[in-house]
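Engineer: Some structures are shown below for you to check.
Derivation of every value follows stated rules applied to the coordinates shown; laboratory data play no part. Since the structure is predicted, the reported quantities are computational estimates derived from the model, not experimental observations. Cβ atoms are built from the backbone, for glycine too; each structure is taken alone.
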Structure P
Amino acid sequence: MPAPFDLGDRRNAVLQAMQSRGVDLLVAASAGRHRLDRSDPVVFLTGYRSLGESIFALWQDGRAQLIVSPAFDAERVAQWPGPFDRVATGDLAAACADLPGTAARIATAGFDALPNDLAEALLASLAATQPGEMKAFDGPFFAASRPKSAGEIDRARRATAIAEQGMERLLELARPGMAECDLATELLCDMKALGAEDNFLMLNAAPRNFAVMPSSARRLQPGDILLTEISPSFDGQFTQICRTAFVGEPGRELRRLYDLVIRAMWAGIEAVRPGVPVSAVCAAIDGVLADAGYAEYCHPPHIRRRGHGLGSASIQPGDIALDNETILEENMIFVVHPNQFLPETGYLLCGEPVRVTATGVEVLSQRTAALGAIGS
């Protein structure tokens, strides 16, 4: 779980944002899905990853209450540390109706990720019991959490080390005839044993891939190109590495084109420094590929983004895309991945997690992407 000082600093930053905007009560919501590329307000403020949807109510005077679902999560949440009350329930809307006192100015965060009927029920319950002005607070909330704390940076490094060990294990285990899903299961178990509490793992193989996808029962075959995104979480902080391996001995053309994608990735990484817009990172990647004659493949439907922030708390700076003008700040962490479709080979993956430093960039991985070979 996040260190207590991380959580206290986070809540204080949000409380300052509430005070500056005259907010009496913040009601933050979690959909319970804990995605690596979407911020989770409840995880950010409490470190708690609920089994179902959850709510964290924070008053301007510092009082707070964590409400989780389902009801059988009561024993687990009761043991969670933190200066706030805890409730486990099967009816979040009814529990919100029991929030103490009244607030003149109420703000919400994270409601857009909830199922629509639950969001409407929660808003109706709040309107009935807290009859003050209500407004969305997502912008100020997430603006308060752009850079990573020292603890989050350390956890990102540890998660990255686990991811790299997972890739080493993949190359040891994978062989022709092995089902994708069996390989994925082995990796998930191994990385949990190394300390990952979660892992968003994509892994698939084919002679020609059109995307990276969840694993299926398809068996690896000689001549396959295997794609994987390995994204473990350590104490609530996700990371991601993107890798490609060939089943057999890679040919000259595949090596040449994978080197091109690697060069594009490094061009993007080298563009990372404080004060530059995210769009410049994407443009650097696109430029290498365009110069090689692949400009038409640098846009949808072939590519959507060149990386993204890493949650579960802050995911700033967001998607690495041409239309993202967010200015990079020291201690933002995100993954840079060209993940490019090329007509000769299909989809190829490479990507590294990076931290913006005071003067440039730190690559968190120690063994960066190279075309792997799976013995035949």
Structure Q
Amino acid sequence: MAKRSSKDADDDVAAPLPRENPDLVGQGAAERVLLDAWLSGRLPHAWLIAGRPGVGKATLAYRFARFVLREGAGPRDAGLFGATAPDNLTTAADDPVFRRIASGGHADLLTIERQYDERRGRLRTEISVDQIRGIAAFMHLTAAEGGWRVVIVDALDALNHNAANALLKVLEEPPANALLLLIAHAPGAALATIRSRCRLLRLAPLDDTTLDGLLRRLRPELDGAARASLVGLAEGSAGRALDLIERGGLEVYRDMLALFRGAPRLDMDALYQLSERLARASGQEAYECFTDLYGWWLARLIRAGAKGAPISEAVAGEGAIGAALVERAGLDRLVEVWENSTHLFARADSLNLDRKQVVLNAFLALDRDSRR
């Protein structure tokens, strides 16, 4: 599930941080795999928990960490009739282990994640090698509160080359009763030697019914149409759906589609209004949504067009908009626009380019072609 920023901490319907979240939805099969491995008494020392962002990987990792640290040195004796054997990984929110992990104060849990850059006012882009080197020393300490030491790395995708090599050394010589939970959005990009030393656990995207129910609970103010659109845009990721809500992504998506409706010929007044809104200081999050959704929509349109199929609709009428754009601009041109816009957005982020001009250029790439 999506992580919550500090500004949302008092919002009683915001999604809780993974370390604070007592609930895991839609991932019962993955939970059962971990529980069975624990009950077998032959728990792999390292797990690669993989799946697209926002499907519950971090929530599951903390859920399993709580379970292992609460259970102690090993699986409990099930007794003559097996009455004491746990049948899930649930730890009550009022349990001392739960509270210590939620507050970041459990001595036997180490979390490795991107650190906050005070100078730039944002999270760093990478997990450093020094952070990873600290894992080995931690895992070889005597457990303070139970039989296990647990490390969560969130996420493997953020490790630079040196950090990845340092992690490999940890995996090569794991101590007893030490558990390493690696979260990965794109496990195929990790070093093959890291993957080979971990048990892979893939989390599936959430089904539409589960995601709709989650939005009903966390965002009761949304009407049915908005929820349906968010479910379509999220593609099984609760984190993506909640992120779109917080950043105004649904409104941006509708405005973007309205412009695509006339492309390659564009409504220039509407384009300037959108670009000016996204260029304001208050529009940073909406701008980030735009750069994500623009490329995502074009990529979907290109894939569907190559198959001669319509795109699935998150917003009513977008199938017709997409079909008309493919007919007018052609797939080759759309591929070129997608490639150029992807490069443009990356450069804009690294070079701090003017956001208004970035938005204008993304759409004018289509409009210019119509005037050749």
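Engineer: I have 4.5 for distance in nm of label points 7 Å out along Cα→Cβ at positions 174 and 334, calculated from one of the structures P, Q. Which structure is it?
Structural biologist: Q
Engineer: Moving to a separate point now. Taking FRET efficiency 1/(1 + (r/R0)^6) of positions 158 and 294 (r between Cβ atoms, R0 = 30 Å, to 0.05) for each of P, Q, which is largest?
Structural biologist: Largest one: structure Q.
Engineer: Where does the value -10500 come from, among P, Q, when helix-only ellipticity at 222 nm (-39500 (n - 2.57) for each DSSP H run of 4 or more, over all residues; to 500) is the thing being computed?
Structural biologist: Of the options listed, only P reproduces it.
Engineer: Now, a different point. Have a look at P, Q and say which one yields 17.0 for mean count of other Cβ atoms within 10 Å over residues 30-37, as calculated.
Structural biologist: Label of the source structure: Q.
Engineer: On to the next question. A value of 0.85 was derived for FRET efficiency 1/(1 + (r/R0)^6) of positions 166 and 246 (r between Cβ atoms, R0 = 25 Å, to 0.05); which structure in P, Q was it taken from?
Structural biologist: P
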